Structure 1
Amino acid sequence: MGLDPLLETAETALIVAARGGDQHAFSDLIEPYRRELQVHCYRLLGSLQDAEDQVQETLLRAWRRLDSFEGRASFRAWLYKIATNTCFNALRRRPRRSLPTVTHAPADPRAPFTSPITELICLEPLPDDLLAGVAANPEARYDAHESIALAFLVALQALPPRQRAVLILRDVLDWHASEVAELLDLTVSAVNSALHRARTTLAQHYHADELDKPQLAPADEGTRGLLDRYVRAWETADVTGLITLLKEDAVFSMPPFPAWYRGRAAVGAFIAAAIFAGQARGWARLQPARANGQPAFAIYQRDASSKVYRAFAVQVLRCDREQIAEIIIFLNPALVARFGLPAEL
């Protein structure tokens with residue numbers, strides 16, 4: 001975790017200037033760490049909005065408490081300590097986040113569609129762009145991409161907050177046990193014990209094989225063709241065309257609605273009855289994105305009165321051997337802007 005000596009000297013100069021009240025120096029000091037702190041808070045909280053709020057709180061506390069930084073650990077470690085503690089405080093105030101596929105049994109597509117559950121606090125997608133420039137350690141147990149996969153995050157939320165932090169710091173960021181002990185005010189023995197319990201619990205909830213692991217590399221020709229056909233099926237309300245792209249055991253969910261569907265037939269029946277019913281060619285447009293290491297799309301729905309397409313949702317796909325294994329549609333138009341996309345087309 002050590003810095004290059006030249007960078008460390010420059011950072012020390014910025015700390016001295018910031019302690020003297022120079023806000024520009026403080027901005028230069030913390031800017032290299034902002035993005036990785038945001039991803040760290042996202043892993044802990046499962047929400048980009050919550051992560052942004054806690055990063056802002058972290059930087060405010062760092063500014064106010066800069067005189068308390070003693071330099072025993074790196075400035076980066078000091079920021080991580082503040083960020084982790086602010087996330088702990090946030091986690092005490094709200095239930096853990098999850099997805100309907102974890103909290104509810106699969107629904108019957110012939111049954112009436114249920115209303116959204118306000119107390120179901122769902123995970124939110126993370127734009128892949130936020131991982132750009134975040135340092136990755138090849139020695140880590142889970143790499144940067146796998147550790148933001150939705151399947152991994154769902155399992156992570158099953159851990160108590162302190163175990164969650166220990167596992168992220170040790171197995172994702174590859175910190176030494178002594179560094180984690182310093183950050184969390186624990187003994188090394190307590191860190192190792194918490195890590196063992198966290199790994200055991202995670203193994204019960206997370207079973208990733210190579211096909212499930214997210215890939216940030218450009219899609220191959222087969223996947224690009226699959227996604228092109230998927231877009232055409234959505235934009236033309238082609239149920240038959242969409243069904244042919246799905247795996248036999250495909251899964252479909254729409255947080256925060258609790259109902260979700262398993263199997264090509266069930267998914268197709270629901271989409272035909274509840275989403276594509278009465279729709280015609282051009283009813284929607286999909287704009288490509290990337291989220292949590294997976295292909296994603298922003299959905300824009302046509303306004304019948306104005307012919308304008310308005311942001312409606314973000315969907316994240318999991319692909320498997322040129323078929324679609326899972327579709328998650330996050331029904332929150334505000335998420336679209338977080339992917340750098342406009343509110344209207």
Structure 2
Amino acid sequence: MRDCVLITGGAGFVGSNLAVLTKTRFPGTRIIAMDNLKRRGSELTLERLKGHGIEFIHGDIRNREDLGFSDDAISLIIECSAEPSVMAGYNSAPYYVLDTNLTGAINCFELARTRGADIVFLSTSRVYPVEALNGLRFEETDTRFSLLDDQPVPGASAQGISARFPLEGYRTLYGATKLAAEIILKEYIHMYGIRGIINRCGVIAGPWQMGKVDQGVFSLWMLHHYFKKDLKYTGFGGSGKQVRDVLHVEDLFELICVQVDRMDDFNGQVYNVGGGVETSLSLLETTELCRNITGNTIDFGHVRKTHPSDIRIYVSDNRDVASVTNWHPRKNTEAILTDIYDWIRKNEEDVKKALL
């Protein structure tokens with residue numbers, strides 16, 4: 001790893017888990033977690049960070065002054081901060097998603113430049129256009145939609161979506177800001193000689209995720225089953241057959257360790273990173289797993305109308321990153337959902353107060 005690592009969005013689900021996992025694996029590494037604590041439930045992670053000897057800075061990457069703390073020792077930045085909602089800007093002004101995901105990311109790149117630090121930028125599968133993804137050929141089974149192998153565009157197959165998938169088209173402001181930040185980071189790498197890696201992540205899940213409909217759907221499903229709250233199958237006829245792959249945050253950590261250790265080999269590269277087709281679920285299949293794990297059955301509504309931002313199927317094609325790192329996700333869907341269940345059970349009162 002590195003002597004000193006800054007993790008932005010460090011009190012969020014991904015950032016806090018990466019901070020704890022890094023400190024546990026590399027106890028001699030100094031970890032600084034920065035977060036503005038805007039997302040509800042992020043305050044629950046502060047005692048956890050403190051207990052692992054991780055420094056916390058209450059700051060906002062939108063403000064360059066907050067990133068101006070005097071510490072030239074930072075040698076790696078893991079950029080996890082974001083407004084993660086695909087719904088951002090639909091029913092409100094777009095300023096926060098624009099300022100955080102674009103201006104904030106640039107501020108982090110500038111910090112990497114001035115400190116001479118490496119950077120791992122966590123981007124998103126949402127950089128790919130909605131219409132192009134929904135135009136892919138698929139089949140429908142009793143429980144899910146599945147991509148066919150023969151597709152009309154490059155970068156798509158029964159194995160999922162690779163980084164060669166076309167980028168022309170609309171993708172939500174969330175996806176657009178993350179893609180724009182990717183482009184700017186590549187310019188920083190070329191112009192200033194910093195080293196950086198871009199991981200376009202699918203759905204990441206695991207303990208300490210404050211799940212919502214628009215971000216963290218697998219955690220949301222488990223939360224509602226645990227606390228016996230109703231849910232809805234929304235879009236694509238209300239069938240619950242839309243599919244996402246899911247990656248445990250610990251598996252993401254393992255990949256980042258490999259990438260950081262071989263930064264020269266992967267500098268400037270873009271990888272699609274997720275659970276892959278083997279670790280994918282439809283909402284219907286997620287419901288069945290949650291029922292089995294919790295022993296609870298909840299009621300479901302059905303909304304046929306599809307939101308303009310929703311995608312029928314997204315599965316990460318991991319073959320490119322696997323071919324150069326020999327990395328493969330280890331945790332299957334049942335293990336991921338069980339980890340979420342165990343975390344809720346152990347922290348039931350705090351989670352209930354924060355989210356329900």
Structure 3
Amino acid sequence: MRAVVVGTGFGARVHVPALQHAGFEVVALVGRDPEKTARRAGRGGVANACGSLSEALALGGIDAVVIASPPATHLPFGLEAIAAGCHVVVEKPFTLDAAEARILRAAAADAGVVGLVHHEFRFAPERVAITRSLAAGAVGAPRLATFVWHLELVASPQAPAPDWWWDRARGGGWLNACIPHFADIVRVWFGEIAVVNAVLPMVSDRDASRYAEDTALIRFRSGSGCEGVIAMSAAIWGAEFQAMRIAGATGNLVAEAGAVTVTTAEGTRALDLEAPAVSTGVSDDPRHQFTHLELPPAVAQARAFRRLIEGGRIEDEALAPATFADGVASIEFLDAARRSAAADGAPIAVVR
């Protein structure tokens with residue numbers, strides 16, 4: 001099964017090896033910089049370095065395209081790949097807004113191709129364990145959910161970032177970079193989100209009038225009645241801090257430091273976690289500081305992608321990948337958060 005990857009950053013670093021682990025032949029890497037594209041294609045064992053998706057598709061016999069280029073390119077590249085009859089994975093955020101997302105969803109449905117959004121952390125062992133635990137009623141009906149992540153990724157104004165990352169019009173900012181993964185998983189765990197309140201502040205020493213946000217604070221309420229808070233910043237100096245807690249009517253789920261525990265009136269127990277699809281060590285190379293977290297679930301998703309292309313079914317709901325329909329819902333969540341932030345955090349209904 002022949003695949004093309006668009007994007008020489010995350011695409012080359014994660015998507016190329018993930019597809020290869022899943023049995024795809026990655027025949028082309030697409031990028032804007034010819035030298036960089038050739039260098040990274042060679043490093044990843046990819047035979048062709050191409051300057052456009054059209055050039056890669058012209059190689060012939062392409063079954064799948066993964067789009068890991070900047071957000072503003074997702075719609076045109078997605079439509080081009082679908083028009084060529086290819087199955088498609090689109091990196092998060094799915095598109096710039098819900099109108100674009102609906103166009104891609106409709107195009108894939110009309111063409112009869114598999115369309116997935118790269119919410120790979122659905123497949124992280126901790127999240128799979130929580131999905132199964134909630135489905136089994138381990139803590140009763142979820143009532144309160146808290147998601148926190150603090151890191152110093154862009155705390156320094158001199159921190160390197162792609163040229164589009166701080167440009168709101170091109171899909172930059174921490175809302176698009178981080179929150180889609182949580183917009184997706186809260187829907188899996190608590191059902192569709194009804195209302196959000198959001199603020200998008202600048203924590204770092206940057207001009208907030210010129211640059212997209214480095215922080216997102218979102219309060220949400222699901223249709224099932226779960227209240228939640230997402231507090232995420234990429235601009236907090238010091239040691240990384242991450243935690244997920246879900247309080248239900250009869251217990252509490254906690255995910256911290258790579259472990260998941262359930263606490264009820266009977267006490268606390270640790271959940272068994274599945275082994276990751278592949279194992280990678282932590283790297284001291286700054287280019288790979290997150291690869292050990294990103295690649296294993298990306299491999300699991302790539303395997304699910306191949307199974308769906310081959311006409312198979314995903315029998316285990318806890319291992320179901322995010323579809324284009326899920327992508328639309330995730331972008332609707334983000335759109336509502338932006339409208340709320342523009343209205344000083346006023347509650348905004350998530351429109352469908």
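Nothing in this text is a laboratory measurement; each read-out follows from the coordinates by a stated rule. These numbers come from a predicted model, not from an experiment. Cβ atoms are built from the backbone, for glycine too; each structure is taken alone.
When mean count of other Cβ atoms within 10 Å over residues 146-153 is calculated for each of structures 1, 2, 3, structure 1 comes out greatest.
When distance in nm of label points 7 Å out along Cα→Cβ at positions 26 and 58 is calculated for each of structures 1, 2, 3, structure 2 gives the greatest result.
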